[in-house]
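What follows draws every value from the coordinates through simple rules; no lab data is involved. Not measured: the values here are computed from a predicted model.
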Structure P
Amino acid sequence: MYAVPPSIDAQEFARLPDSLRKPEATSEWHRHQPGHQPAHSLLEGPSFDAQGRLYCVDVPWGRVFRIDAQGQFELIAEYDGEPNGLKIHQDGRIFIADYAHGIVILDPETGDVKPFIERVHLERLKAVNDLVFSSNGDLYFTDQGLTGLHDPTGRIFRRRANGRIDCLLDNIPSPNGLVLDPTESVLYVAVTRANAIWRVPLTRDGGVAKVGTFIQMSGGGGPDGLAIDEEGNLAVAHVGLGAVWLFSNRGEPMLRINSPLGQLTTNIAFGGPERKVVYITESESGSILTAPVSVPGRRMYSGF
């Protein structure tokens, strides 16, 4: 449908040291996930704080790491949970989408984890996956569980800054990463098991309308994490394909970034000078990859 975009190879920036790698896939998360998952870790949720420090999570083993500019891992927290996504609020608080416990808040100084959203209107969540904040403090998060085409009941929730929580969609076959466009009037969602990116327009009265497929993908295991720039160009981590795609704000492929180490490219964050470098969690090898993103006329959307 479109011309093949330019392709570049990412480089290894950091590798989880052997001393922090688990030897066997014995966690509860491993026991109940389909398919083969690496035993040592499953890195996800890369996010930079205001000081430019990179954080990521390790889903099955309940760990949060901070990686310095030299690529050295530091264990910040280890707790009884399954942290899947991480975002840092503009006030410095670290929010985690925890597959087992809902939305929690991490204190990076003490490693303490406290619940923030455990239930919605007395109902337990399936298993949350990722989260994003709007500029006014509204929190959007995906409730994925083990949904898929066999069970298209995954959900997107919004928690307003005043505490009100609304379910925006409840018919998604595996909602995963999500981002807001620069105008914050459209939500893009990675629908992993449908191998698609959905476009979710937000209405002025707080609802959604005219939801549709923005990008139809193929191969691999489907899209996982998302990131966006201030022009609305969308970066998509294609798990199982070992690639990150950059699509224009019109949904046209602009660039393919290949992993040199493994196929489980799970998530993305923009960083580096002028935020023109992508940092990619590659979970098969337990590594952080980097690649420059150079597209003429492109500027980065900072968000938070």
Structure Q
Amino acid sequence: MFSAPHLLGIKNLNRNDIEMVFAQADHFKEVLRRPIKKVPSLRDVTIANLFFENSTRTRISFELAEKRLSADTLNFSASSSSTKKGETLIDTVNNILAMKVDMVVMRHASPGSCVFLAKHISASIVNAGDGTHEHPTQALLDAYSIRERLGNVEGKNVLIIGDILHSRVALSNIYCLQKLGAKVKLCGPPTLIPRHITSLGVEVEYDIEKALQWCDVANILRIQLERQTVQYIPSLREYALYYGVNKKRLENLAKPIVIMHPGPINRGVEITSDVADGEHSIILDQVENGVAIRMAVLYLLNQVRVGDQAQVVK
């Protein structure tokens, strides 16, 4: 059984947990290929999707995963909620839980918000991204997509390029890939590489040509201007010139590499369209795999929840 009652971050998981998610996702991918893409695994389970930040892919992916599992869903938008009137996070969630909600999927701008919530409520919590901290389901689907394309994650060289400083995807990917035995290297402007990041066991390379020659997989992140309070780069044009992944850079490599991007894509900045849509890109595979991975996470966490409830009843 899954070792944790919540999915708060990859840091809290072990390799067996990750492999368990992948095995369950393999099963759900088969389900998603059927004419009837639905199973009753979470029938009578109510899940609240609380998104305090804007989201498209992650929110829709979770909603679809829940519907494919036959769960009842409640979608919450912070922009039209009582949080605008000063209501606290715990009060908001407790009011929702009073409606007999079993699981909560939450995205919030504050790092650690999901950990905080898990200490105060009884429902299972799934972190859909908390500030610049973690985005565990994105890391799981990224690693799963690498495994699907290359057969294994262990021993592979994975490069993460871009705005590492403001990225929750980067941190979760580092934890996940290392637990699965991959080597991780970071590349980007010095101003967008966190200080002391090498303490996590990763290397940093500022020359993108050398970094691309090293890797088997390049996971390309966008510049998160919405999180930047000061100007970290002179211009997007200059970033594209020095760190953008384009067809010419890939043609100079000794071997083809797998191209990934968690989205949303800023075409012409961190990646050109001919690379994003090229034969070595698995960007749309990542989107497809996101539904299966999130189905697997919700299913496994519900098993833990039901098991805990059974123990209480005894």
Structure R
Amino acid sequence: MSVFIEDTFAEAFEGLYFRILVTADDMWTLRKAAEDSTATPSTVIGRIEGGIERWVAKSETPDRRPGVILQFWSGIDERKPLNDVVRRFYREFSYRVRQDILVKPFTAVFDACPNPVGKVDAMEFIGHCGDGYEWTEKLYGREMIIIPIMVPDFKIERYLGYGRGVMGGNFWYMCRTKEAVLKAGKRALKAISQVNGVITPFDICSAGSKPETKFPYIGPTTNHPYCPSLKGRLGSESRVPDGVRYIPEIVINGLTLNSVKEAMRAGVKAASSVEGVVRISAGNYGGRLGKYRIYLRELMP
């Protein structure tokens, strides 16, 4: 099957990430904690986004329970001191832990940052949920905070590392048929999940955005030249190719630029194998927003 690869690039940028290992007594609770805590990607509106990197066997976790590696990301605002960016990021991250993981029975959180550029003290915004009754213990060879809760008790490693990585790698797979949207997207996500160190915070995303907007108070709005339903209305301004009726996007964040490239390559190859996918493109802003340009034709020679 021949799928046209556009001569364009995905525009990616630097970001900060927390990478944690969450464990629980059972897979149902673990899955709920993982999905709830990463469910709302919101970096584009000044919050944070997350995703599931991989599931971890009992034999690989400190407490010998089922586990999952999660990543949480924030963009870097170069206009602000890095310490201020980190502190805001840590506060936002703490909400995800407190509201979506701590509240699940018998969960625990461990640091899993491979190359931290710094660390935060989880006592400040998470440990003190114990209202002063929390304590620390040496467990599993780590310093753990024990937070007393009504289904006792929540455990979290005291010092959590954060790293610098790459956000916003992406590709668009343009479809002729509705069936191809989910079939190709699921196949791409499965291929991407085999790549170490990456997440897809939106999974199959139906709403690519642009930085220019008539309503700046709500943040990024629809990328109107690529909306198939506006093709007739926009006329020559439309960028939707003939025969294309759907343009889903898959966004990729990763610990390294190479891991993002590898994930993009795997995803594009998988999506291109599906009947109804006719063209591959990517989202960029002419290089104005991100320092990395990942050219599709270099990935898929």
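Before moving on, here are some points about what is shown:
- Origin of the value 15, where relative contact order in percent (Cα under 8 Å, 6 or more apart) was derived from one of P, Q, R: P
- Label whose coordinates, when helix-only ellipticity at 222 nm (-39500 (n - 2.57) for each DSSP H run of 4 or more, over all residues; to 500) is calculated, return -12500 (choices P, Q, R): Q
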